[in-house]
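See the structures that follow.
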Structure I
Amino acid sequence: MAGMSMPCPLTRTLLQLLQQHLEGLSEHQLIQLLREQDWPALADSHNLTDPLALFRTHFILFNALYRMDAPLAALGLQLVIGPLCIRLQPRAEVPDGVRPADPLRDYYLDMGQLDSTGREQVQALLDGSLQRLQDSRRLGAALACLGFAPDTPQPAAAQLKQAYRRQVSQHHPDRGGCTVRLQQLNQAMLTLKQHHLL
């Protein structure tokens, strides 16, 4: 991967960071690592208590991440951008010419979105994000219930089902387990289904 051409210095740095952390990094961790290097494009990141500065930092980071797609594809790699983890992985096989629609990708690659989003729009986004934040917390709790640590990469559906079966086998009331624990496991699976992870 050393000879790979990335679109800009920021994407090259992101690639290096993700190669150094194959288990993946959260958005917050990536921003912290970039802040340590004093990236000029992320100058606003030093005041992340300001919603507009936070939005601008987030947008610039995700724009760079999505611009990495084509160079990574040439090497058979892709970025997985999950709610808790951003990481490199081997590229999934897709039929020639078939690319699933990705509205988020289109949004972040449109720099006009950054230029046209002011303080009022950011506040509206934050208000709408409150529900997504609560959903993210529920998702994290569901994964923790099945035994997955918060800093682990997003498990595959098969891993989730296997963890569920193992926990149910251990905690089923017919085997001396706890009914409340079994209900928690069932609720965790329902949450994962609602988030389309199963």
Structure II
Amino acid sequence: MADDAEKTSGEDAVFMTSAMLKAYSHPLRRQILRLISRREYLRAADIAVELGVPANSASFHLRALAEAGLIEEAPERARDRRDRVWTGRKRALNVGGPESPVTDEALGGAVVAALAEDHQELVRRVMAWTPEYVSGRTTEVHASFVQRTIRLTEAEFDDVMLRINDVLSAADEAHDGADPGGRYWQMDIVVADDTI
């Protein structure tokens, strides 16, 4: 964790620093972070092959992510002293808020816009798959739409979001990584109250 990242009330959540926001705003770096979260440990060469980018470009972006505190080296996974293996830092990241406002509002806005683009891409993938499921052509579950409206105070809503994060963290920790039935699920939780 970067030294200047403030902890939120969740045990594994931090407010993003300006360095984190800058690193996260780059689309290839977000792809790298998603890939590392799926594979846990990767080298630049692995990322280059998987994402179809030059190895030196993957190395450059890995260093930028590490300098921002979004990933770290895993020397225990290295084959020798020159081998660099990277892993993610498991925690929720918050862009900012009243208790920790972003210092660069334009950068914060760019990251939120990038997150929205990533979310729209996820929705496009789900929409492309959904006709197969609802028509009965496939029985495998690959996505879910859940929509629910509930009435809560702001404090109750904050508590619900913390508990959701705790449930997801506990499920991640309890999962047997060797289970061949395991798949990676991207979850985008989008909520809004009736004032916006």
Structure III
Amino acid sequence: MFHMRTQAPALIPIFRSALQARLLLRVLTDDEPRTITNLARVLGAPEPTVYREVRRLMDADLVTGTRVGRSVVVRPADENPATGPLRQLLVVTYGPVPFLERALSDVEGIAEAYVYGSWAARWHGEVGPAPGDVDVLIVGTPDREAVYDALDGVDSALGREVNVTFVSPERWASGEETFLAALRDRPLVRLTLGHENGAAA
């Protein structure tokens, strides 16, 4: 039987897949435990696939799973001495998206937000040097000070500087500017903010 090997993620190739790394990051860094169903929704992956990955991580004693009714609640295996170092490794590699989503979700006026640049390219599997700074594009009309206040401390948590570029919805939609057109042609990682309630919805 032919079996296709899942490619290791470019951001941190010690994991068997990007999904495994993203799943473990969510479990190890979220404030509240998540069910497998919720993890599948957040990660945009089929629930059976997420279940199999959770089982592998449970077998490795990196997470625990507790059945509550029909759901399986997944938590970090904090008694494992490897959990803390692994959490930090994931934060400085895969960490920007959930940290940025949590930080920006309550900021009014953001229509869309993306991570771009070298980190986004690695997230999409483009091989290259380890990314340095995290570049964020904010589309909308938020108060800039509110954005900077919301992001205060994120760079320290990630161990990387966060650079923010602001653009109006009209400029982003037009696609006429060379810089913005180049961004559209390169990998982007869209942030899910839960509201995206800016001036241009």
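General observations
- For helix-only ellipticity at 222 nm (-39500 (n - 2.57) for each DSSP H run of 4 or more, over all residues; to 500) computed as -12000, the structure of I, II, III it came from: III
- For 36, 17, 10 (Cα extents along the principal axes in Å, for residues 112-151 alone, calculated) the corresponding structure among I, II, III: III
Laboratory data are not the source of any read-out in this text; all were calculated from the coordinates shown. It should be emphasised that the depicted structure is a prediction, and the values quoted were computed from it without experimental measurement.
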